[in-house]
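See the structures that follow.
Rule-based calculations on the coordinates, nothing more; no lab input. Because the structure is a prediction, the values reported are computed rather than measured. Cβ atoms are built from the backbone, for glycine too; each structure is taken alone.
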Structure P
Amino acid sequence: MPSKPENRPAHSYIGASSASRWFKCAGSVKMSAGVVSLDTHEAQEGTAAHIVAAGCLNRSQDAWEWIGQVIRVEREDGGKDDEFTVDQEMAENLQVYLDAIRGDWDPDADPLFVEAGFTLDDIDEDAYGTVDAAVVGRDLLRVYDLKFGAGIVVEVEGNEQAMYYTVGLISWLVKRKMVVPPEVELVIAQPRIDHPDGFVRRWRISVDNLAAWAHTTLKQMIADTRADDPPLVVGEHCRFCPGKAKCPEIRDVFDDFVEGHPKELAEMDDWELAERMERVPAARKFIGYLEDETFARRKKGKDVPGWKIVPKKSNRVWKEGAEEVLVDVLGEEAAYTHKLRTPAQVDKLGKKGKTITKEHAYKPDTGLTLAPESDKREAVASRTIEEVFGHIE
């Protein structure tokens, strides 16, 4: 197995995991330098999921065998380690990832690498990372990326992070004089978000084209981050930027909205309105960034006037031993409720489940909403009153 880079920070500041950000905003690298960001629950949960997935692959286990185990995840921000208990839901989601790999892998013929560390010194000495898993076949190299988050859909085609990982793994194979297949299949498994193409999505690219991308696009994007005054670009990628709280470009966008007036909207032409709409996500996020920064400071004991930290609201839960009392006093019918699995959950049960959902599940009409042009959903054609009701005399 490839070894992880030694004597370097755990994460490269121009690493694959943040490539989707600095590919779009080269200035975010300098803006984030020296900033210690809070380890979010979602990120820590994702790390726990990767630990379980790697353990399953290395020990030839299924995810259900880990149910009940407590996974401890170290916090990089200096806080107390987080603990996550593997439950049935996590196990079912991780099994989707495991089944995808094992369905492709011939253990008798193809090497399998798990949590494979790599360096890309021929591209840049600060470029390194870790591949979740990879199967090296005779004619096809498959590189797998587990996305355990449930918030943002990740597309596989042209995915910078997956391409970066694959370049790293190929570099490792070449250095050890291993045969590199002529074609690569990038595989993203995102089992917690429903997608038209399924929970596991694939995209192929030739090794030659990938190498050309690495020595041109990737190398240039890294160089751009080191420019004297790299550009700051506001967008969806700001969500994961450690330097977002102090970014002047985000602040300018927010101030622009604050200083405006609703009456001005009616006077804007369509193009100006569209330009303002593009900035809406950034303005909304700035509010979240303010809240995150305030929370972080208060948690460290700093005095932010007017704000304090309080326990989150919670609902009552049963104490240990309550289940037996409920069944004894109320009976099983009153003590338990039965809930039908969602179509997405049934899909994860295998071919039989997918056959059922294909015939018996559908997406109801929930109305209309705004979306950017980049959204893959087909636009709904606008109709005039006359087109809807016909000509009225």
Structure Q
Amino acid sequence: MTTLPPALATLIQIETELRTGLFERDEAIRAALVAIIGRSHLVLLGPPGTAKSDLIKQISERFCDPTGQGLNYFVYLLTRFTTPEELFGPVSVHGLKNDTYERITTHKLPKAQIAFLDEIFKSSSAVLNILLTILNERVFDNGTQRQPVPLITLFGASNEMPQEASDLEALWDRFLLRLEVGYLAESNFEKLLQMQVQGQQTPPAPLTIMSQTELVALQQFAAAIPIPPSVTNALVTLRRDLSQQKGIIASDRRWVQCLRVLQAHALLEGRDVVEEDDLAILSYALWNQPEQKNDITRMVAKLANPLNAKASELKDTALAVWSEAKAKMDANSADEQATLRATIAVEAISKLKKIESQLVVLKKQIVEQNRPTKRVDQAMSVVKTSKQAAMEGSGL
């Protein structure tokens, strides 16, 4: 077995700290770290006020030397009036005097290693055309020169999906990893408020950070992690099934880029070889429309681990049970209908308990196979939250 790089322990600690401070963002945190290790790009989609900017800011701050030096970080909020000068630097007057159209890129995006562009899909064509080359080829055309850029990962955030336009479709395709984030559940919202109050009374704990040297070591190790034939065969099967059964098609380039994601995910799982379980990360990489995600997740889980596929099905069932119960309770919200609401809640809780029992058995099987329990744990969390919501909604 290959010795894992020492910096992996630091990265795992960073992930643990981020998960502690950011509720219901485990998947986004993991995807962001995978993007950085795999040198891929990630976009977060969700309504305003869902901490997209805060999440990416906190992650980016972790990759910096103790002196404050390290990765160059660039952040900007885009609007339809954002000019190329704001992102890529002003035109050099000295260059113009010498009949050369060059930009001064100091402290701008072409010099960044980690970048965050908020409202990524609300920019002008002039900005997007330059951005596409930087994202895909990691080069910047400056005057007569094509200059390499040090960009590791560009994080994007948006309140909405990109509109149907050729330049936005091309930009959308550059983001290999895509996640949707929403508002917190009531239980975690209460924890968020408590944490904010406590934070005002106690000094913040020191953050675990990683230097550029450590990050490069992890990236190089991940890029060398072997991918066995069983995994590539699973990718061939997944591509065929998605196309033939669901009409979901991803470009060949996108499938090839997914290999880096699998390697990065394997590293974060503490492995020196890619396994079928790593295929689960591809549920963030292969969808184009939100309605495709559930089908992709189920098909990926079935290939990665049939038990995970069952866990995903039970999670979806639990969500459907609570959704139906909530709709019925909302339709009977009058004070005199309290007894009916309680009956609806009891029925829903009974169904959720049966699902919970199935998940307990499933988790035991997964543990016996020495496989990760992440998917079944997520499903059990959904069941727990749904049961609590049913009790609170009915007044039980």
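Can you tell which of P, Q yields 11.5 when mean count of other Cβ atoms within 10 Å over residues 95-102 is derived from it? That value comes from structure Q. Looking at volume of the Cα convex hull per residue in Å³ over structures P, Q, structure P comes out largest.
Looking across P, Q, the calculation of P(r) over Cα pairs in 10 Å bins from 0, in percent, for residues 15-158 alone that yields 11, 39, 33, 13, 3, 0 traces back to Q.
When helix-only ellipticity at 222 nm (-39500 (n - 2.57) for each DSSP H run of 4 or more, over all residues; to 500) is computed across structures P, Q, the figure -11500 traces back to P. Please state which of the structures P, Q yields 22.6 when mean count of other Cβ atoms within 10 Å over residues 111-118 is computed from it. Computing mean count of other Cβ atoms within 10 Å over residues 111-118 on every structure in P, Q gives 22.6 only for Q.
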